[in-house]
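FYI, it's all coordinate maths here, none of it is from the lab. As the structure is a computational prediction, the values presented were derived from the model and not from experiment. Cβ atoms are built from the backbone, for glycine too; each structure is taken alone.
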Structure I
Amino acid sequence: MKRIPLAEAKDTLSAVIREAQAEEVVITRHGRPAAVVIGFRDEGDWLEYRLLHDAEFLTTIAQARADIRAGKFARIEDLPG
């Protein structure tokens, strides 16, 4: 993870974004972490990030897993078809 000061990030934003596609870039203010720039290689990376940070989606997944553990599911082979 690369760390750069805020003043440098402001002056070289395009380069920071390019670097963030390879690794997270921590932007510091007065030597302390202030922000993280995360780059995406493609739309798939962007979609994955959004899903992994969407509370409603994560709640739905957790409920589905709980239902499966409780036996509340139907196998696809058992569906009419």
Structure II
Amino acid sequence: MGFKVYLGDIGASCGLVTDENAQVLREDGTHVPGLYACGNDMDSIMAGTYPGPGITIGPAMTFGFVAARHAARQVAANPCV
């Protein structure tokens, strides 16, 4: 399995706040059920800085994988939900 990566020169340094499973958090710290974020939609792991183009690619791939695994475990644990 793979995907194409296209070069670009923009990125984001702020976005939705997530936990270690890429689950989106509300202001009170609770999860938004079934909502995950990664890449430019996720608050930057670079603490609000933008070191350069492509900096969001690695975290996007990593947290996309983490989110997919977490979501799959949730479905396996609660197949009727």
So helix-only ellipticity at 222 nm (-39500 (n - 2.57) for each DSSP H run of 4 or more, over all residues; to 500), computed for just one structure, reads -9000; which one of I, II is that? II
Between structures I, II, where is relative contact order in percent (Cα under 8 Å, 6 or more apart) highest? II
Can you rank I, II by FRET efficiency 1/(1 + (r/R0)^6) of positions 29 and 45 (r between Cβ atoms, R0 = 25 Å, to 0.05) and just name the one with the largest value? II
When Rg/Rh (Cα atoms, Kirkwood Rh) is computed for each of I, II, which one produces 1.02? II
The value 5.0 for distance in nm of label points 7 Å out along Cα→Cβ at positions 5 and 69 was derived from one model only; which of I, II is it? I
